[in-house]
Every structure is written in C-alpha cells, then in structure tokens.
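Engineer: Heads up, there are several structures right after this.
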Structure I
Amino acid sequence: MINHIIRMKARADVTPEQVDEVLECLREQGRVIPEVRSFIVGRDYGSDFEFGAVFVIEDLAGYWAYLVHPAHGHTDRIGLPLAEQFDTYDVSDDEDPEFGPKIAELHRRRYQEDPELAALVAALPQFSGNGAA
C-alpha cells in the first residue's frame, strides 16, 4: 500500500474561497479516482502548512493511474498556482529498495508527458518531496 500525502501553504493573497475550492477538488479526486482506496482531506495542524490530503493507493500501477487521472490534473491546475509552499511524499509498506526511485520516475514521466504541469511545478516558490522536479 502507498499513502500519498500532500501538504500546502497558500500564498498570502489567496482567499478562503480559493482554498475551499482546492479542498473540494482534492475531495473529488478521492471520490472519482478508482485507484484511491481511501482518503482524507482537511486542515493541517501543528505546522506551517494550511491543509493537506492523504490518498491510499494499492500499488505503483494504481499510483500511475492516480497521477494521470483528469481529476488529479484539474486539482493541480487549480491549486498549484495558489501555493507558496507545497510538499508531497509517500509512505509505503513495500519492501523493494527501489520503490522510492520508481515513484520518482512516475512523477518525472508525468512531467515529461504534460509540459503545462511541468511549468506549474517549476514555478512553485517552494516544493519538496517525491514529486519535486
């Protein structure tokens, strides 16, 4: 299993309504992407991040399907331009020592296949984690 975790801090000029829109987009991902086994979306407490999400996905094939699903792309196009700080990472019980590089390769492939997304990611003021280009 893979727990895909994202955390975001919005820019100072972002309205509460814009944040609510991003939260709803994240919830929609959880509802409509078939590979998502469970999810939680909400406010982030105890850090500088404002909100986050956790998506539970069974395996790398499901992770890829999640990454390229239109609902995920829609969330990226709505949310990434609003981010001051963005963090994404994965927790998995897979014992493969190459599991982390395999996840990073899926992100690299996605950016290669979607130049518009790659430009959004490159424009982020602060981005860390497996999805960082």
Structure II
Amino acid sequence: MAELTDAQIDAALERGRQASAGEPRARAARYDRRRRRVVVELTNGCTFAFPPHLAQGLEAATDEQLAGVELLGAGYGLHWEALDADLSVPGLLAGLFGTKAYMARRAGQATSPAKAAAARKNGAKGGRPRKTGSE
C-alpha cells in the first residue's frame, strides 16, 4: 500500500511540473487607474488586460480596492482581499470572468446591432408570443 501511495505522490508531482511548464501563470498583476484595466503579466512574457466591470466581484469596486490585487497559488489566481474576490488566471485567459451562473447572466445582458434589430423586428410583430397551457 505504501508503494501505491509513493507512486501516486510521484505522479502528482509530475502533473504539477507539467502544469507549471505549460499552463499560463501570472508573474505580476496591477490595476491601471488611467485605463481602468487589471493588467496581468504572464510568466511566458505576454501581458493580458481586462476591464474589471466584466469580472464577478469586481463590478462595483473602487480604484483603491482594485489596486489591492495579489497573486495566488504560484500565479494561477488573482485575489482582492478587500473585495473577497478571486479569479483564475487560466479562466480569465479563456474568457471566463466568473462562475457559470454569472457568465450566463452576463450573456443575457449583451447588446449588439443584430440583437437590437431582432428586438425591433419582434416588437413590430407584437412581441414575444404568449405561452399556452400545452407548453
């Protein structure tokens, strides 16, 4: 049983080494007040920036609160103590600015010329059809 445990530990350590080598991590993070962006410098030399109003927990944050960004877990996360907010660096790079429920709510708020045109067209027809008892 001890051999199995040692093998599992060795395998976990190897997965960690591979993740460190291949997954995006933050080397530094800061808040740029002038541009109103959170700027994340990655270990691979790239820089990523995003507007805080897109991210869950940062929507109504002040400049002072946003400036308190810290790195978590060897650069895999960002943390704002004053806001009790945490974001995943790989998630941010994948366009995930919060939980699935949060992202679903944000998607419903999206506006575009196509969405506005469809709403006008639907409104001209009398709006959304009423639900019937058979649905």
Structure III
Amino acid sequence: MEHQQYAVLAAADRLIDAFGRHDRDSYFSAFAPEATFIFHNLDRRLASRGEYEAQWAVWETRDGFRVRGCRSSDRDVQIAGSIAIFTHSVETDLSFDGEVSTSMERETIVFAKQPTGEWLAIHEHLSQRT
C-alpha cells in the first residue's frame, strides 16, 4: 500500500510540475482521455481531456493565459483498489494579458491505475480556498 501511495504522489508531482511550467503536452498527458473536470471558474463540467485542452487554448488565445508557478501543500492520498484520491491545497501564479495574480485553491484529483502500472488522472475538481 505504501508503495502505491508513493507512485500516486509521483504521478501527482509530475502533473503539478508540468502545470506549473505551463508545459501543456506533459500536463495533459497525465490525464486519461476520458478524464472529467470541474472548475469553480467555469459554468460547466468538462467531459473529456479534449474538452479541457480546447478550453485551455481559448484561455491562452482570448485571455493571454499563462501558468507561472504552482505550489502544493496539505497533501493526502487515499487508495481504494485501483483508484487513488489525491487532495491538496494549491497556490498558483497565473497571468492573464500580462497581469499576474495568485490563486489559492483546494483540489481533488482522482487517479486510476492503468494496466501498465501507470497512474493517470481521471477526474479533477478545483474549488476556491477561503
């Protein structure tokens, strides 16, 4: 069990690191194609990785969106068979049209263990931290 927790944390770290560097390809490769997403700043659920990638592209082109850094704390992993639930507090430095801001949020990422042994994210839920 402990080995699986480390593997999930490593998968989460790769995802968070890629996001923090605005490395789109590495970031999205951490998600299964059928992954779903719920973000507090969107009025709808994104039903696939492809939908999220399209939304990300809109943010980049319309809003000048860029991730400048990301820090994770208060981390926890729960394992339930081939599913893992990763929760953390996340502080993200973003820029929109050159204006830099920092967001404070809580996030849940659900991972599923693949037949290859790799853990891929299948759901992400982001909420504001108050």
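Engineer: Out of I, II, III, which one gives 32 for relative contact order in percent (Cα under 8 Å, 6 or more apart) as computed from the coordinates? Please list the in-between numbers first.
Structural biologist: Values: I: 32; II: 16; III: 24.
The structure behind it is I.
Engineer: When mean count of other Cβ atoms within 10 Å over residues 16-23 is compared over structures I, II, III, which one is greatest?
Structural biologist: III
A short reminder: the numbers here are calculations on the coordinates, not readings from a lab. Computed from a predicted structure; not experimentally measured. Cβ atoms are built from the backbone, for glycine too; each structure is taken alone.
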